Structure formats: C-alpha cells, structure tokens
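Before anything else, here is the set of structures, which you'll find just below.
Any read-out appearing in this document is the output of simple, stated calculations on the displayed coordinates, not a laboratory observation. Quantities reported herein were computed from a predicted structural model and do not represent experimental measurements. Cβ atoms are built from the backbone, for glycine too; each structure is taken alone.
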Structure 1
Amino acid sequence: QFSLSDPYPNPFNSRTKIHFFLKKINDVSIRFYSLKGEELDNLDFQSLERGEHFVEWNAGNNPSGIYLLKLETMHQTEIKKLTFLR
C-alpha cells in the first residue's frame with residue numbers, strides 16, 4: 001500500500017519532514033504520540049493520490065524527547081521513532 005522513509009532530519013529541533021509513497025489512492029492518517037501513548041497531533045488526508053508525498057511536522061511546545069509517528073491506511077500501519085531536541 002505505501003512505503004514510509006525515515007523522517008528527516010532526525011533528531012530535529014523544531015520541524016521534521018515525513019516522506020511516503022502511496023501505491024494507489026488512499027485515505028491516510030498520520031498520528032504523533034509521546035512514549036506514554038498520549039496523542040499529540042494528527043493529520044488526516046482523504047483520497048490522497050498515488051505517488052510521492054511530503055508532510056512537515058512542527059513539534060511546537062512539546063518537550064525534548066522521543067516521539068512516535070504512526071502512518072496508517074486501511075490495510076497497513078507503520079511506526080517510526082522521532083527524536084526532538086530543543
């Protein structure tokens with residue numbers, strides 16, 4: 001369904017870019033979590049076209065630490081680790 005590259009830069013100090021490739025049109029959900037499982041942010045896209053996509057995430061006022069990025073479609077889920085350094 002999709003391939004998800006490692007976020008770049010990582011570690012990052014304010015913003016990081018998420019790069020993924022969809023093999024067909026799909027609804028996409030991107031969620032950001034603390035290691036405690038608290039959802040910090042979410043991005044939802046409906047009927048996203050096949051092909052390459054880039055999304056930028058701003059960690060905002062969150063403290064430095066390790067975060068999880070979860071990208072999900074109807075048939076696939078992938079998780080990547082992010083390191084935020086203020």
Structure 2
Amino acid sequence: MEMEFSYREERSRLTGVIYRPVAKIEFRSSVGWVPEWIYVDSGADITLIPRSLGDLLGFEISTEAIQEIWGVGESRIPVIIQNIGIKLGG
C-alpha cells in the first residue's frame with residue numbers, strides 16, 4: 001500500500017528547520033474514535049504514544065505490565081505494549 005503524508009515544519013537544535021512526516025490517526029477507545037496527529041516512522045517496530053493519550057484511550061496502567069525499550073542512546077524508556085485499533089488515512 002502506498003501512502004502520502006503531510007510534513008510539519010519544526011525547529012531542530014542540530015539542523016535548524018526540519019520537516020517531519022505526520023499523519024492523522026484515529027485510535028479506538030471505549031467511547032469511540034479519538035483523532036490525533038502523530039509522527040510517521042515507517043521503520044519503527046512499535047508506535048509510541050504519550051501517557052496522556054493512553055489515559056484518554058482508557059489504558060490501564062499496572063506496574064507488572066511495564067517493560068523497557070531503548071533506541072540510539074543508552075537510556076531505557078519504560079513502556080506498556082498494547083494492541084489497539086486504528087484508522088489511518090480516513
């Protein structure tokens with residue numbers, strides 16, 4: 001499937017102006033669909049959302065569910081992995 005994405009102009013400390021791909025995603029929640037603009041990373045293994053959005057979607061947070069991931073740096077990031085329904089591209 002081929003898709004085109006919008007680009008958001010932002011400031012970067014390293015490069016000055018940078019254009020990042022964004023998409024409007026609708027996330028399924030217990031009260032319906034919640035629209036949100038997120039960054040597109042087609043090479044990512046998972047999509048990260050902020051806890052505030054997880055709270056809005058009704059995610060239950062338990063200490064036992066917390067896992068750690070890390071990327072380029074050595075810093076570990078606590079996450080909770082969940083499968084949720086989404087709509088992409090209308």
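Work out the source of 35 here, i.e. which of 1, 2 gives that when relative contact order in percent (Cα under 8 Å, 6 or more apart) is computed. Don't jump to the answer; show the numbers that get you there.
Details: 1: 35; 2: 24.
Of the structures listed, the value fits 1.
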Test item: log10 I(q)/I(0) by the Debye sum over Cα atoms at q = 0.11 Å⁻¹ calculated as -0.28, pick one of 1, 2: 1
Figure out for me which of the structures 1, 2 the number 13.5 belongs to, where mean count of other Cβ atoms within 10 Å over residues 30-37 was derived from the coordinates. 1
